[in-house]
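Multiple structures are listed underneath, in structure tokens.
Just so you know, all these numbers are worked out from the coordinates, no wet-lab data involved. Every value quoted in this text rests on a predicted model; they were computed, and no experiment measured them. Cβ atoms are built from the backbone, for glycine too; each structure is taken alone.
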Structure P
Amino acid sequence: MLLYHVIRVSKRFILIFVIALSIHAPAFADDKLEDDTGPVVTGPAINNYDKIDIIQSGSLYPSVVKAIEDISSKLNLNTAYFGRATLGMVSITHSDGLINTLTKEGYSIPISVFTVDNDVANYFYGQEITYILKSNMAVVSEMTALRHSLVVGDSITFLTEPKGSNSLQVGLIVPDQYINWTEVLMSRDLGFEFGIYRIKKATLWTKKLDEKIFIELYKNIKTKKIQYLTKTDINKGDWILPAALLKNKFGEFSVKNRDTSSKWVIVDPEWKAINIETKSLPIIGTTTCHKLMWEPLEGALNQIQSEGLAHTLSKEEYYGNGGCYAPRRITRVNAGGALSRHTWGIAIDINTRSSYHPRVVEIFNDWGFAWGGTWTSPDAMHFELRSP
């Protein structure tokens, strides 16, 4: 899986990028979009091209999508759109007809789902996966399949609106990294049947990126909080755990909406009783978190205190509208129904109005936390555990 660092477009950046491109010479593949006819395993062809990913907080605005389409047409670029959403899994029907109901009445298990255009899927996932997507079946990650005893031929039932529920068949199970660490991959056409219309990312690719592409992006996309990422970008460590790894480390649970707003959720009481605890911590006092948070969080707070920086953390702000365990969906952007990591009790917001001292951010990073201040949609109050 490629890990990226944010590049914000500016005139200076365009000049620097053009210079960098002049010394980069990738191997090229045929640029015809193949029509797959059978399940033949190959590596993703996108690795042989120059590409740029376009990402916006929440999802791409229609105006951004329109601009991308116009630029792609004008410069003769290949384009792919990717959707993402969190669906609620309720049951599995095995190939022998046995139905395994996974949750209590009204609850569902959140599953991260990614969608891709069939016409270009082979460039990113290879022919075997593309064949399954074109057959209107799902590709499931190995971790997810193992967690739920899924095998090829089983059907997964998700809650959907307005039909109530919808099912899809498992056509292939692959290592998680083959589908970029999502739990389930399906075609965008099939995704529409499950209510996944949100476009999370667009990718433009060609044999060689040049300054014309970045000039057109700079001129035509005026929306703020856009990221342009190339495959040579370097990640600086502010990544978070993908859903499958998150569940491996901290557990999986079912949820149901607490009210009609769909923001706050009720977590399976059994999981909560085993994993969520309350404890008194240095500087911030009484806190409720996942039990695996205590060692790194206490370690970070003790170090902050020993370095004389306790006064830079606001207990008043923390108790005002901060916190750790808070079971809810992400609503500040269109996140496709995704649960906040506060639902697992592995994220903490302390200074909700004032900024953190740079050294405090470094200390939290050293103790295994990602900081939200550098994300696509910055969340400067937020620290999230990724390495317990």
Structure Q
Amino acid sequence: MKKLITAIGLMSGTSCDGIDASIIKSDGESAFNLVGDCFFAYEEKIRIRIRKLKEKIDNVLDLETNRNEIYDLEREITFLHFKAINLLLEKLKINKSIIDLVGLHGHTIFHSFNDKKTKQLGNGKALSELTGLDVIYDFRKNDLKNGGQGAPLVPIFHKLLKKKLELDVPVVFINIGGISNLTYLDKNDDMISFDSGPGNFLIDRMLQLKSKDKIQFDKNGKIAFNGRVDRNILNSYLNDSYYGSLPPKSLDVNYFNLSAARGLSVENSITTLSELTVRTIVNSLNFFSKKPKQIILCGGGRKNKYIYEGIKKISNISTHNIDKYKINGDFIESQAFAYLAIRSFKKKPITFTKTTGVSKPMTGGRFIKFK
């Protein structure tokens, strides 16, 4: 039996609510054991700082213009990832000495395939020094350098879950984070993946703006159920050329604009934007040659009942949250980055031609050896 590597995976998502942290044991192939998960919450001032910085960065030049602020916030975010690791180890009563590796995704503040540029807040070298552990980070750059979109990165982990859960194929995993992305797996173990469109980001941002930051997200889709869809505004969003373009393709949350829906009431704006998430996900299923037998939902958006029920009804496909399989859907991406770190350490591919459009299966990530 191959030696299992024990790795921590860290993910800070677009909701800016905190850091998901997981420990797994894996050989980077089919062996996979979950040790445990933990959530480290950001204080409100950090959430606001990340959000405000992200709003300043629309293009590559903005990265240079705001470099001092980026540097300062990155230092703080890196330290918070160190605290998240300590909290994880403490919660699971695990000694740091058994950890072989840390996979650090960081917090994305800019991602553009066209510019071949991606920036995540999180300094792997500094985290290695703080923790005394080997760290792998900057997972997207090598893929971008070799013709790929740099996203999505989680499909290879979805493939592992499909095997572990013995799911009927074809199956599609849908991760509803700030952006929604799909991973389609068939009987030949082919992976097709791409960003379908918005997930929670537009809904959350509209609610934060309308409530003057008093409400962060639409819990269970309750607000969406109380409004009505503005068909004209929905159609204006759906007419965007992105949705018709063929995969592989990827998005940054800054691609989207809230202005079209700003004039609507709170309820109607949230319903319209929630419907946009549902429609763009379901429409994306048309890119696959064979209809999936089932849909597995992951990410924070799976808890939004309006989105969940909309996908199930319009797709007319058996739809379940991954939690049905006794897997906590909040931690799929942090577990994935632990798994990707192990694959990267073993020089195995983490991106593929049909997931990112990269020229050939490609490894990625920068390895920092603790001195």
For this session: Could you figure out which one of P, Q the value 59, 49, 39 for Cα extents along the principal axes in Å was computed from?
Result: Q
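Taking distance in nm of label points 7 Å out along Cα→Cβ at positions 166 and 206 from the coordinates of each of P, Q, which one would give 3.5? Let's see the in-between values first.
On the way: P: 3.5; Q: 4.3.
Going through each structure in turn, the value belongs to P.
Which of the displayed structures (P, Q) returns the greatest value of FRET efficiency 1/(1 + (r/R0)^6) of positions 222 and 254 (r between Cβ atoms, R0 = 30 Å, to 0.05) on calculation? Display every interim value, and only then the final one.
Working: P: 0.10; Q: 0.65.
Looking at the calculated values, the largest one is Q.
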Seminar exercise, completed: Value 27, 16, 12 of semi-axes √(5λ) of the Cα gyration tensor in Å, for residues 70-197 alone was derived from the coordinates of, among P, Q, structure P
For this session: Of the structures P, Q, report the one carrying the highest value of distance in nm of label points 7 Å out along Cα→Cβ at positions 46 and 182.
Result: Q
Seminar exercise, completed: The value -11000 for helix-only ellipticity at 222 nm (-39500 (n - 2.57) for each DSSP H run of 4 or more, over all residues; to 500), derived from one of P, Q, belongs to structure Q
